[in-house]
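As structure tokens, here come the structures.
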Structure I
Amino acid sequence: MKICLVHNYYQISGGEDSVYKNEKELLLRNGHEVVEFTRHNDEIKSYSGLQKAAMLYRTTHNRAIIKDFQNFLRLEAPDIIHCHNTFPLISPAVLSVGKACNIPLIQTLHNFRFFCPNGLFYRDGGVCEDCFKKKIPFAAVKNACYRDSKIQSLAVAGMLAFHQWQETWKKDIDRFIAISAFVRSKFLQAGYPAEKFVVKPNFVVSDPGKRGRNGDYYIYVGRLSKEKGIETLLKAWQRMPEDIKLKIIGDGPLSNMVESAVTKQQSGNLEYLGRVDGKIMMSGIKGARSLIFPSECYETFGLTVAEAYACGVPVIASRIGAVQELIEEGVTGEYFSPGNTEELYQQVLSNWENPEKFREMGINARKVYEEKYSAASNYRMLIKIYQDAIAAKEEVTA
């Protein structure tokens, strides 16, 4: 099978970029021919002021990209197109090109960008659905939800309004891959047809192997930003006994706050490792008693949870969004209320004082990984989605 992957890389690589690379590697590993149509947001750094101004329109309908994609499809003639992210340089307008070429088109839903300009349903320290199911997301412009800029928010809001009006996503996409049932539920609430949706979780591309011992510290892995619950995590650790240590891996807008907290924490039970490669990250997770996932926004999945499970490490997480599908309370981890420092503090203490209980949770977590989040199980799901979409297209055109 010849597969065309479409993706717009972010300036700061995150979960979406990782999932895209993992799926590409998975397909290549299983003998498929993969061709890529990609752009990288680093291009924007070299833009002139005029080019940046033109992006206000091109985010909605990039004519140059459309022409490039038309030529690309004529040259490559793939069996299927799988889009991950088209924002902002590629633009959703490429979807109509695939439709016109009668090539089955798959869209993975990594975030809530179809409804919310910042893609998170998050504003001012909490969940926000002010723009959900609105024809024009005025609230996002008023509150400068995208990059704290009303002008840039207007551009994204205009893109959303236009393509909602044109029903681009509903008409041109043959199958949606929702990475959790929670994501699927939000799209169904917005009136998208249920028959076009398949739930396929993200996965861990390489099996790290389960750990051989109980960990002797806790770990956070991810973006250092307010919506990820970093402030709550740091506040909880201010009270922790000296022997309960936390390692933090990642970077982001609150990295300075983390560095400052490490400096001020006289007990020495905080360590900031910054951004590290995948091997070091997985090694860090393997050595942890539990992974802490303190997010305060609607998570669409939670790849680090799956990575912890692969290592046989349980998770202490906030009870919000799709994470509630990943953790079976008391079996593979524990929950606390989003933003609740006291509950997080108590859960960590309970975890620390009951090592045997959490060792069993780690064993259970590893079993869940093998059943749901391994590369082998995910490949079977992905190929079935492709085959079903191709068969449905052939049936329509027969």
Structure II
Amino acid sequence: MDEADLLDQVFERFLSGNSIFQDREVLRHDYVPDILPHREKQIQCIGQICAPVLRGARCSNLLVYGKTGTGKTAVVKYVLGKLSRRAIEIKAPIEICYMNCRVLSTEYRILSKLCTSLGVAIPFTGLAVGEVFDRFKTALDSRKTLLVVVLDEVDALAEIRGDTLLYELTRINAALNHSKVSVVGISNNLGFKELLDPRVMSSLSEEEVVFRPYDASELRDILLDRARLAFHKCVLFDGALGLCAALAAAEHGDARRALDLLRVAGELSEREGSEAITENHIRRAERRIEHDRINEVLENLPLHSKLTLCSVYFLSRAKVDCIITGNIYELYCRLCDEIGLTPLTQRRVSSLINELDVMGLLNTRIVSMGRYGRTKRIHLSIAHSIVKRAFMKDDRLSGMTCPNMRFSTTFTERNH
């Protein structure tokens, strides 16, 4: 049987079989439900902060914090969606522009998106950033509107490109006569503000809202609401739902992970022709996702966290006997010099090491050095090949070497 016949059988089996899904899209990360359980306090708080724009007043700049999967983006989109609809009803001049800074990773692309939202066409490349910013200001002032700029994963912008654009956006109102701008930043990095100039920090974080992780009971409520929309009746066992919530709660209360587990378990059940989703499907979905999750975590780490992990990787590849914070920081600074990046302080890098430890990428252990006191020994918790494969996809890191060290190793070595 040739490949075409095999595929025809796969497609025919799928089309003729009974699907357990009503709408699998409600289990995706970008779906914003009509109800957001256990985020009422944050919804109310953000709504109160943004409400002044309905009366023609600029609202405070806002910084939203929380770990991945705690509902930050969903809540901000939910509140601003309601705000936009209310503004249309009362004919208030309000515009909202949402951007993900990890996707639009340069100042030029972010400013281009802002211009496009105002109806100004900007070429894909060829203009100076200053020229694009001037066109944005001119177009904005001519519209006599209140613009709310949402910068999701704003920490990615600050780590890669610095805080110049944030400074300009938070100070732009002084240069406008007829329009006003408010900035909403969303960050997964709780140490994000340490990367900012104090002037930018004070302007951007006029108000702050913190999202705590969900517990198992809250995740169960979220999954139950989504499951009612995603699946046909009586296909999801209670035990499978509870296990899914418990596994995600153990993983720092990440609702995205819980939804991924439920979706993949449903897809496994559907492919087998099963009539229900069982605990076994949840367990198998967890094993399947785990491998992909590590790669995703590595690829989406902030740049300074990547460089810290690179330092441990290179030291480990060079078979350094005792990897401690001091020699990690020394190598980290040299890697920063190699790509033209200003290094963080040793204290901040030590915090990044702790964060990588919590994420399961590093393993740290306090050991006694006798009369020399105690120190923290560090090693990778994942295989070298996984780190290499993930960072080879990053153009900034793929050809990186270790300058001025007693050893030499790169991500492009063939014999690892």
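Computed from the coordinates by the stated procedures, all read-outs in this text should not be read as laboratory data. Everything numeric here is computed off the predicted structure, so don't read it as measured data. Cβ atoms are built from the backbone, for glycine too; each structure is taken alone.
Structures I, II were shown, and Rg and Dmax of the Cα atoms in Å at 21.6, 72 was computed from I.
Mean count of other Cβ atoms within 10 Å over residues 74-81 computed as 20.5: which structure among I, II? Working through the options, I get structure II.
Ranked by distance in nm of label points 7 Å out along Cα→Cβ at positions 250 and 282, structures I, II are topped by I, which has the highest value. When distance in nm of label points 7 Å out along Cα→Cβ at positions 162 and 362 is computed across structures I, II, the figure 2.7 traces back to II. Out of I, II, choose the structure whose coordinates give helix-only ellipticity at 222 nm (-39500 (n - 2.57) for each DSSP H run of 4 or more, over all residues; to 500) equal to -16000 when calculated. Label of the source structure: II.
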